[in-house]
1. When distance in nm of label points 7 Å out along Cα→Cβ at positions 47 and 167 is compared over structures P, Q, which one is greatest?
2. Can you spot which of P, Q the value 11.5 was calculated from, given it is mean count of other Cβ atoms within 10 Å over residues 79-86?
3. A value of 12.1 was derived for mean count of other Cβ atoms within 10 Å over residues 23-30; which structure in P, Q was it taken from?
4. Tell me which structure, out of P, Q, gives 0.05 once FRET efficiency 1/(1 + (r/R0)^6) of positions 7 and 63 (r between Cβ atoms, R0 = 35 Å, to 0.05) is calculated.
5. Using relative contact order in percent (Cα under 8 Å, 6 or more apart) for the comparison, can you identify which of P, Q gives the largest number?
6. Name the one structure among P, Q that helix-only ellipticity at 222 nm (-39500 (n - 2.57) for each DSSP H run of 4 or more, over all residues; to 500) of -28000 was derived from.
7. Once FRET efficiency 1/(1 + (r/R0)^6) of positions 55 and 143 (r between Cβ atoms, R0 = 25 Å, to 0.05) is calculated for every structure in P, Q, which label goes with the largest value?
8. For mean count of other Cβ atoms within 10 Å over residues 39-46, which structure out of P, Q has the highest calculated value?
Structure P
Amino acid sequence: MSEIVPLTIEPLPVKLRVEDYLTLDELGAFDAYGKTELIEGEIVYINAQHRPHARIKSRLYRLIADALDEIGSDLEALVEGSIAMPPHNVPEPDISLTAEPEGKGLIPLASLALVIEVADATVKNDLGRKLRIYAREGVSEYWVVDVSKARIHQMWTPAGDSYAECREIAFGARIVAATIEGLAVETNTL
């Protein structure tokens, strides 16, 4: 389908769509860059993970996976799975809880129950640009784990480009999911 493009004398950036990004990825366009995401139509390179980030992500994943098993949840925690958020976003959060872990391709947006970003150098972006994307796309609960300040920013009830409710949990305290009944994690080993 053709779109009418407005006449302009200024250069206009072109936002990539999810399908454009996936085609480029399949053709190997990003092989030299390691990991990338599509954020608001822009290809974003993901930095290497250093030990504090990797350690906290691994421990939190194990704690959440064990807690989901204990409560008999149908949700499954996935690490670094890319999420389809058409038309212009394919984020790859550190941990996501999905009701559809099986299948091919990207994780379907509608299957998400919780998205978690672990942030050492990316706190501003994760609490800014990514928060707006996740809220706008209706992700019911979003956590940002601030490695340097040893706390978790917990947000739920998406409302436009933000979340209506939030709280901060210090490492060492128990975090209780606001939108997943029975899911609670002790953070003393983070």
Structure Q
Amino acid sequence: METRQRQADRTRETKRKLMEATVECLVERGWSGTTTTEVAERAGVSRGAQLHHFRTRGELVAAAVEHVGAESVEVLKRRADVAEKTTHAVVELIADFHASDLFTAALELWVAARTDPELREQVLELQARLGREVYGLALELLDVDDSKPGVRDAVQATLDLVRGLALANQLADDAKRRAHVVRYWARMLEEQL
């Protein structure tokens, strides 16, 4: 039994290393620079071990983004526990979440998925799942009920807005403008909710 447990622990650790190395590669080198060879090297595992756990680059990248996405949602929840409960603080928290390395990695994945049907299927599923989680968390943090007219659209517009701000931040530091837009939007959102 102990041998099986040790093997399960090693498997879990190898997968974690591979997924973290994949996200690092996506952020630093983009989709085209994220090769399975580069990922295995960064993770400190053999190419055979990498192939044992993830047969294709698409599988590896989707698993990595999903893993980090789930971790990021947990971090977002922990930060929300100690954050102010004002509309501005909530919008800022969600905007910061979207300005993370996870968004950069996901963006690389989305662009690649546009022309790769197999990857597209994985990304659409992942995007829908993470989108639902973040949307639900936004409702909870804003303490609103989306059955009330206008709430669903206002919360979804908030998520779309912060994704757009995160996209604008990819080429140049847009933090000052982003902070202004977040303050402005939070005031508008407060009136709507």
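Bear in mind that the values in this text are calculations on the coordinates, not laboratory data. Just so you know, these numbers come straight off a predicted model, no measurement behind them. Cβ atoms are built from the backbone, for glycine too; each structure is taken alone.
1. Result for distance in nm of label points 7 Å out along Cα→Cβ at positions 47 and 167 over P, Q: largest is Q.
2. The read-out comes from structure Q.
3. For mean count of other Cβ atoms within 10 Å over residues 23-30, the value 12.1 is produced by structure P.
4. P
5. Across P, Q, relative contact order in percent (Cα under 8 Å, 6 or more apart) peaks for Q.
6. Q
7. P
8. Structure Q comes out on top.
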